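Some structures are shown below for you to check.
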Structure P
Amino acid sequence: MKNIVILISGRGSNMEALIAARDAGNLPVNIAAVISNRPDARGLETAAKAGITAHYVDHKAFAGREAFDAALAECIDQFQPDLVVLAGFMRILSEGFVRHYEGHLMNIHPSLLPSFPGLHTHQRALEEGVRVHGCTVHFVTPTLDHGPVIIQAAVPVLDGDTEDDLAARILIQEHKIYPQAVRWFAEGKLTLTNGRVLLNQAQSKQAALIAPEVCQA
């Protein structure tokens, strides 16, 4: 069974989805630890209640990004993870940190990358007038919100949508595709080749999902 470590900065709703999938028997991993860069992150209490080791490495205690990343990596490596999962971890990671976990560092982003990297993705999607928006699970590279795509979920942008409407609809999809991506990794169904993620043939049709409950509205 694969060991994973989850990194959070706040509530960690995607962390909660991963824990729920594990508890339901749908995610064959050992969640070895949850680590936050904030000592007051609500998700740490959630993890502890779920019987998961919870730690924090306060980024404010370090003079710079590289020093913090080195301390964070030291904490992570105690748990010998096969995969490090970013679940609302709101820190830009240094190239050295990313290279240390290359091919074993996963993130979820609230847009259909490569569109709308960075922050305020839903607001920007509405301002641009796109008709389809969504979320992406990808392997992390040193370039922000850029890396080999594992799975994406798309939802239509409806007339009258607010930023909160769109965020809530997409969050439902995030909670579906992140456990799926981690499961594929745990089961050895992902291959990273020449900067692209390849799935075995049986899984490849699931790599892009449309939210059926929205499309039927």
Structure Q
Amino acid sequence: MFFTLLKKDLLLELRSKEIVISMLTFGVTVILTFAFSFNVSSDIMGTFAPGLFWIMILFISVLGLQRSFAYEKEFDAYSLMLTSPVDRGLIFLSKWISGTLFLIITECAVALPFILFLQLTIDVNMLNFCGVIILADLGIMVGGSLVSGLAMRAKMSAVLLPILMFPIVSPVLIAAVKATIGLLNHEPYAYWQLSIRIMGSFTVIFGLIGYTLYDHISEE
């Protein structure tokens, strides 16, 4: 059933392309704003680049979550899905994984413009770099998916989602910035391994919380 729900989210996005296009458009707009606002050398920009990148990803993820749950709000399809004989924890897992996939696709598209427009020089182990990004994406999206289940039925869900989400995922965001800085500066793993542990622990804990409690979270 999990794969059926995941397939549903992916097929809906494949047909409409609303989530990825909106996330990509917002990401490129933020990159252009950064590029034309900062008149500093490439060395200084490289110092601030990890923080700017993950702030951009945080706002992109909020936009993607809002669009993702907007599908279920039409014709009150979310209520119909909750009344179906499906484990509600699987609904949470499908939203989490599909949201992470959409975020990764968007990151792949905005990575090159981010590097080019900010005139960055990237010399890292790409395998480790991709691992950090995927782990951070999972952490951001697990917190966002959990909060979305709480906020989507509220009258001001568009405002409530970021208000609840930002404090919850802030440990992941800080750890992602620290790990990215460590990779870019070629620091030994021992210097930033705590950041990896924070992101991994956050993902596992909130994943279990979401799967276990989504039945209660999704109630009226």
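Only the coordinates and a few stated rules stand behind these numbers; no lab work does. Everything numeric in this text was worked out from a predicted model, so none of it was measured. Cβ atoms are built from the backbone, for glycine too; each structure is taken alone.
If helix-only ellipticity at 222 nm (-39500 (n - 2.57) for each DSSP H run of 4 or more, over all residues; to 500) is calculated from each of P, Q, which structure is the one that comes out at -10000?
P
Between structures P, Q, where is distance in nm of label points 7 Å out along Cα→Cβ at positions 87 and 191 highest?
Biggest value here belongs to Q.
To test your reading of the models, identify which of P, Q gives 17.2 for mean count of other Cβ atoms within 10 Å over residues 119-126 when calculated.
Answer for the origin of the read-out: P.
Ranked on distance in nm of label points 7 Å out along Cα→Cβ at positions 135 and 151, which label among P, Q comes first with the largest value?
With respect to distance in nm of label points 7 Å out along Cα→Cβ at positions 135 and 151, the highest-scoring structure among P, Q is Q.
For structures P, Q, which has the highest computed value of relative contact order in percent (Cα under 8 Å, 6 or more apart)? Display every interim value, and only then the final one.
On the way: P: 19; Q: 27.
Result for relative contact order in percent (Cα under 8 Å, 6 or more apart) over P, Q: largest is Q.
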